[in-house]
Structure P
Amino acid sequence: MTGQKDPLASRPFSDEDARAITAEADLIVTVHRDRSYDQPWFGRLVRVLLAFGMHISVISGGYRRKTDPKTREVLLTYYPPLSSQDIRSEGGEVYLVWRRPKTQRPVMVPVPADIRPWLAEWLDAPRRTQRTSYNHLFNQLADDLARKGLSIQINPLRFRHTAAVRFIHEYEMTPDDTCELLGVSPSVLAQYTRRAPGEMAKDLRSRGW
C-alpha cells in the first residue's frame, strides 16, 4: 500500500548481497566537492559502514536539531565529521571512537586489520557533507546492481543493522558486547538483527545448507 514502510527496507543484508554491494561500490568513482576524482573512496565507505555500524551523520558531520523539552526551542548544533584524530591506540590495540548522534555516547570499536592501512587517510580525505548526498550515492549503487540483475535496497540503516548481525554471527560477539560496540540497548539490538526468512534462506544455501 502506498505510504507504508517497506518491512525489508532496514533489514540486514545477506552475506551474498553484502559481497555484491562491496564489489560494485569499488567500481564507482566519486567526485568530491573540490572536484577531485577518487576511485577507492566509495568502496571504502561501504567497508567502514559494514565494519563499525555508525550512523551516516557521523561520517558526514553537520548540524543536528535538538528541541529543548522545557522551552520547545529548536537548537542547531554543529558536529564535525570523523577524522584521523578519532583513531586511538590503547593497550596495543587500535580503535575508532565515534559518538552516537542521539546521545553523544562515545562508541569505541577495534579497527579491523584489513582497514587499518588506509583508514586514517580515508577519514581525512574530502567527503560530502550533506547526508542526502549519501542517499544519492546508495541509489546509484542500487541502480548499477539492478542493471546487472540484482535487486537490492540500499540505505545507511541497513549497513548499521548488518554490522550488528556480523558482530554476533561472524565474529561471535555476545549480545551485550554487540550493544557496547553499537551504542544501543538490548531491545534496540533485537530490532536491528531481525532478518527476513528469504535472506536467512539465502545465507544458509550459500553455506551449503
Structure Q
Amino acid sequence: MSGGLPVLAAYGDSLVAGWGVAPDEALPAQLERCLAAAGRRCVVVNLGVSGETSVRGLARLPEVLAAKPRAALLEFGANDCYEGVPVENMIRALSAMIEGLLGAGARVFLAGWRTRSDLFHPEFNDPDLAGLVPIPPPLFGEEYVERFNRAHVDLAAKYHLPFLEHILDPLLDPDLTDVFQPDGVHPSASGARLLAEALTPLLLPLLAD
C-alpha cells in the first residue's frame, strides 16, 4: 500500500532486486530513504527479479502496472548479455515495457548495461556470477558488443527518456572501495547506497506532482 504517496517501480534484474544483500540494503530500499532525505517521500516497490532477461521481465509488466507507479526505474540488460539473447529481442522487449509504462501514465528512467568483448575470457567465467553460463564466441563477439552497447542509447533517444548509460557507472570510480560483492558485479550494501545517492537527483523530476 502506498498510503497516498507516489510509487516508484524499481523494475529490473538482480541489480535492482538486491542479490546478495538484505532487503533493507537493496537499491529500492536505499532509494526510498535517499528520496525522502531529498524531500520527496514515496514508496519504492522492489520489482526486481534476479536472473531475469528483458524478455522474461516483459511477462511481469502487468504486475508492474498494477502498482500504479508515477515513475519507473527500468533496468534490464546484464542477463540478456550473459545469456546471449539476440539484441533485437532485447530491444523489442524493452520497447514494449517502455510503451506499456508510458501508456499507463508512468514516467520512465532507463538504466542501461555496457558490455565488452573480453568479458567471457576464461578468467571471467565465474560460476558465482548469478549462476549464469557465459555464451562463448563466435556468438558473442565485437559485432554483438557494438550492437548491444547501442541498444539502450538508441531507446533513450527514441522515447526521449532520462537515461544512465550503464547502471554501475556511479560505482566505477577506482578510488571507491567495498562497493561490490566478491563477484565484482553486484553492489554491496554500501555500493547500493552510493548508487541510490547518484540516482536520486536523476529520479526526483519524475516524481514531481
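None of the figures in this text is laboratory data; all of them are computed from the coordinates on show. Because the structure is a prediction, the values reported are computed rather than measured. Cβ atoms are built from the backbone, for glycine too; each structure is taken alone.
Assorted remarks:
- For 15.5, 47 (Rg and Dmax of the Cα atoms in Å, for residues 91-170 alone, calculated) the corresponding structure among P, Q: P
- At a computed 16.3, 52 (Rg and Dmax of the Cα atoms in Å), which of P, Q: Q
- Computed 1.8 for distance in nm of label points 7 Å out along Cα→Cβ at positions 83 and 147 - originating structure among P, Q: Q
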